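I've put the structures underneath this note.
No value in this document is a laboratory result; all are computed from the given coordinates. Everything numeric in this text was worked out from a predicted model, so none of it was measured. Cβ atoms are built from the backbone, for glycine too; each structure is taken alone.
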Structure I
């Protein structure tokens, strides 16, 4: 399955989750009703009906479960992945960390973010957990976090760490994170009855103070609490069954995706071997909420029976990567590591990792690349080894001073503003004044210095990747500061009364990958519209793409027709380039992002066919294609030559 098919499958899984939740609630309600009948109903007069009582208890039980689920989902919606990581005791890794092991982790994550076309996730370390584990959490790539245990950082070499991070990135790209967060909320509601019972029981131990007059009431309360715990065990059973059913197949898929991403099995297999062979395994012993997030983890966070296991057996996962690996080999490794536990950084030095950036040089501004629509959609959210090499090349060719500036909170705004400062001196002077008015003179001078000394000579293909590296630092600012900065960006873009493709792309990506992250729960959704309901939006999108990529009106018309034939082959919509150019796209994003996943695949194919009509793809056209994919939440890797 490609990305769009996985998205459609994820929506079906969400629907199945709702059904399982309803069945679990019915089971719990029936159990509560049964207890109520045994305790109260048996004492009723023969002619008295128990139905009103049971109906009231059923409604109350369902309300408790529903309110608990909504409360947990709402609490996660406001904090997104950060609240999950912080709840497990995670510590945020600074963007400018100088710790060698954390710097290695950040480099791996940044490379993979560029290779997969998503903003760099925020990084957390679970410092107190010696087991090897990790998870990705959030509603969408824009607000994703990746958390890694200290055991994984210390024990895994770079290849193995890449394998684990690639596994987590597959969850980011496949939409698993959104499902996992909703699963936390749903399961919290299912287990609410048990939690209430435990609360009553533990807080009621000292009730009464020895007063016999209160003993009867206390006994009733304690019986109710114990009954709630017993009934809650039904909820726990359903919760663990749901987690196991939803998680197991997705973990196998994530392993396969990680191998596709890194183009080697040794790293992921090595990480799994260390989990199986080291005493700490993958357990989260320092995290009280490990049960709640067990379905999100790279490895089993808790001991679980085969029935409730959220992951395939560890040896089965290793053999899927290395079919000849045996239990005897695992025992040998375990014995070896008992005497000399592995140290990841030492293994890196022994293995002598070298960069392969030269294997994927940057393209010139305009190149003869005949892109195939189906090949491009096959790449969406499916980075391969060459994408990773291209990401490595991008980072290698990006000045280290710029990468440092992009990760610092105090310099990220001048950097992004500097990307929009024009080369024409008079216009640049007006923009400098705008920046000074919004950010202060010192920040304006920094933006000017960055533009003249570093950004002016930056390869065009490096501009958007640099901006995306800077987005995590920008997201650290309070909402009012971000909104004021976006107002400044709008003024800089319109300073000369025209909007270039790059300016528009940067502005839109700021909206999608920074602003949307402020309200992650509200912006994460699966669309349901079909292509026939957004015909005019299709026509506007393809007209803008055709006009932007072709100076000759006749060639632009042919490109428009080629794209339209992909999406609406039976319709004859006239080619009419909007007078306001690329800005006309502002009106189409809402309807197009509301398309169902398979319809979005058609959009990407149509845009690709429009760009590829003349057999030439400029950096500006590729940036526009990547921005369109970003706005539609379909991340596109950088190595488009693979789609030729």
Structure II
């Protein structure tokens, strides 16, 4: 089976040769150079077309040829729609014919979202080898763990040999440090054969600070009307923005159609400014639903600090109108505060009545649904989300940001008591929302996950200084010696320190964590997943009486309630409504929770119960 995505730009292999097209409205002339190095390049003048386009078909050029563009006889640049750049972001692009790869996952039809258990991973740090093929070798571990979807951190070609991926410069080219495009396709096909969905993290809110040359020949890509934390915003709503929007929409369709990804996670969409109607996010989702999602399940997930419930709306059949789900930062922040007591930065927004905030997140999705956020100078944040199903919210205790944005990249098991963490996991992994794990958390990885990058020397110096400056406002880094110990993100050793140590799985502590995760996720597949499709559309409720446990209920269509009872504290609490027997018990942590009227510290009980009345908030 062959797959490909047709694009109006880039290098397209056809029967009569390869067609090259570049949108360069600020250039007078454009040439395409064919050859592996500067000494062998043969330059061909492209034909100027209407609307700032340049194009030509070269009959002698085929799959595997190297090419670059020369603007006005001076600047030499890669193709912004390059499918592969083997020499990094400043080097020549390579012609890739997607029809060369023969897919062998014809039987794959995707998986429904209610089965999702997501595992976020960084290809370079997931294994010692750090390449697509090395991920294939670990797929059996993920299947045995109970994962049903892997989410790859961004792959778009970034400068240097290592990066988180959020500094992408060539958005259509998988970074060469991980392998060739065919290697990525082999990974996806292998995952599908294992029953795993594959999601991709994409960044449409900015380009990285090095290796993007669009400003030289297509300054219309950018606007100073919408500044971002990373510089000038992308022009999604101004003059000549149509081509800009098409570039990003084609990028989304390219990953889904040419590579067979099962979904996309759109990074920080709150940083995408677009005043047009429909805006880019709506147009992109509509294109996906009208295209690849007509043939198979395609899941679109957003990270959105604005908590826009409207983007997660369902139709009359309960299907997503635009986006499938959002990362639920409110749930994470609340649980992180409960577990660690930290209240720096945005954690301070969750320090007031955290158990009730947790109940709201579990029952209704967002913790902030229009209330003022003290962290954001009391600006209102969010929209009402109680009408959305739990499937609209991805739940997690760790991810790349929440670990890697810490100065020393500490994982959560280093910050709190093991019993407390297991209790929180018993909630996140068994709640009706799809859970997400961050690579290595399932075996209590001893390695940190640090911020790392590999920019050109002058920029690298500024990034290292900025990293330390970022933490200088926190009291614990006021000591110069402590601040100096913050790892330099530009050093190779920082990247290697972040790689998972798989050999540790044989050590007792790590093996015990892995057994815990496997056991709870097996229970989720057996007991919880079948219930998710039977959740009623009525209100989910939560309560906490006095100093008692938090109780959350999700009604089912058969009149029963999926019920959570949790004591997330270091002291036992009164339990006036304790069941007299193991009536409807699904899971208990600790296992020996009895029928007395006291709930032990860090205790969680999941039950299926039929009750005449339901608690009010």
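One table, with the values for the structure above:
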{"read-out": "Top of I, II by distance in nm of label points 7 Å out along Cα→Cβ at positions 90 and 418, largest first", "value": "II"}
{"read-out": "Read-out P(r) over Cα pairs in 10 Å bins from 0, in percent, for residues 18-185 alone, computed value 10, 30, 22, 14, 12, 8, 4, 1, structure in I, II", "value": "I"}
{"read-out": "P(r) over Cα pairs in 20 Å bins from 0, in percent derived as 18, 46, 28, 8, 1 - corresponding label from I, II", "value": "I"}
{"read-out": "Computed 10 for relative contact order in percent (Cα under 8 Å, 6 or more apart) - originating structure among I, II", "value": "II"}
{"read-out": "Mean count of other Cβ atoms within 10 Å over residues 394-401 - highest-scoring structure of I, II", "value": "II"}
{"read-out": "For -20000 (helix-only ellipticity at 222 nm (-39500 (n - 2.57) for each DSSP H run of 4 or more, over all residues; to 500), calculated) the corresponding structure among I, II", "value": "I"}
{"read-out": "Origin of the value 11.5, where mean count of other Cβ atoms within 10 Å over residues 314-321 was derived from one of I, II", "value": "II"}
{"read-out": "Which of I, II leads on distance in nm of label points 7 Å out along Cα→Cβ at positions 298 and 594, largest value", "value": "II"}
